[in-house]
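All of the numbers you see were taken from the coordinates with simple rules; none came from a lab. Everything quoted here is computed from the prediction, not taken from an experiment.
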Structure 1
Amino acid sequence: MMRMWTLAVPFSVLLAAGCVSQQTYDQQVQQTQKAQTLERQYQALNRQLQTEVAADQVQIKQLQDRLVVTFVDEILFASGSAEMHAKGRNVINQAVPTLVGLTGHWIDVQGYTDSEPIGGALRARYPSNWELSAARAADVVRHLQAQGVDPTNLVAEGFGQYQPVASNATPEGRAKNRRIEIVLRAK
């Protein structure tokens, strides 16, 4: 009897001092699995879009809890247009195999513009950059859905000119601000 108690005391001390709760352990396992899934998605998208990444037309960033795939607008849209051209559809189609397989993730398609006002005949259809950015995001979402991406995972958002990544004072800065971002994040 004495021997059993001697073993039980050190074991209970170990439990109290060094072990984590089952809930904490489960959370850590879940976080590790999410990170591994994000890494696999990152690698797959880099392979699928390697030509565009090499040409600096697409950037893929892996952040702590999401992936951000940034497309310069000219690779997808003609100037002032909200409908993807054939080359743009082909570029987006390269990412479809990864996007189709996503479960439990939001696929946020975000449209951005520079600060230049919309001119000419387009102004009647898109009174501001808000409408143009939202229309571009919606066009990408419609295309992704048509390619088999689950529409319950898709979100279209338009940010207009209000979240620039560069100065709108130069042509180079304005070009960087005109973009589509596809953000993958867990639901």
Structure 2
Amino acid sequence: MDLADVKVKARKAAFARRKVVHDLGQGTAGYLSEVLAGYRGVPVAGYMAMRTEIDPSAAMEEAAAHGPVGVPVIIGAGQPLKFRQWTPDSVMVPGTFGAAIPEAGDWITPEIVIVPLVAFDKAGGRLGYGGGFYDRTLEQLRAKQPTLAIGFAYADQEADDLPLEATDQPLDLIVTERGVIQP
């Protein structure tokens, strides 16, 4: 089995685990809010939760009261993400893959990126959706300035043997509904 097949199998298992815990409705952003409170005013990129992703919006709302918060906009296949400024009052429209994006707003360059994921390991490894958007984006941001990548996930999304590649960007922190993991 090649690496691509291993990743497909790992994603399928991780999606199933994530759906079970998501359906219990116990995912909160309390620990994420605590982490972000230590970075008041620093530009943050969050995301608008889709399907069974854990929802960071409560922490994003709190962060937006102190500094700029953006959400990812897919510019095109093979391109890094750009981040449009978001506030709790932003008019949202459907973006690529159905993710909500602000209809208008300035572009921001985040220093902290809250990263959605399918699975993670305690070493900071991340299994994403397979498009490479966050890997390209983090690589580009980190080449210009220090950028903190915070994986936000349900604790049950943890896995042991993730099929990782050299191009996969590591997470600096993982925040779950149960606490903070420092790789």
Given a value of 67 for volume of the Cα convex hull per residue in Å³, for residues 21-76 alone, calculated from one of 1, 2, which structure does it belong to?
1
helix-only ellipticity at 222 nm (-39500 (n - 2.57) for each DSSP H run of 4 or more, over all residues; to 500), calculated, reads -16000; among 1, 2 the input was structure 1
One of 1, 2 was used to calculate P(r) over Cα pairs in 5 Å bins from 0, in percent, yielding 1, 8, 17, 22, 22, 17, 8, 3, 0, 0; that structure is 2
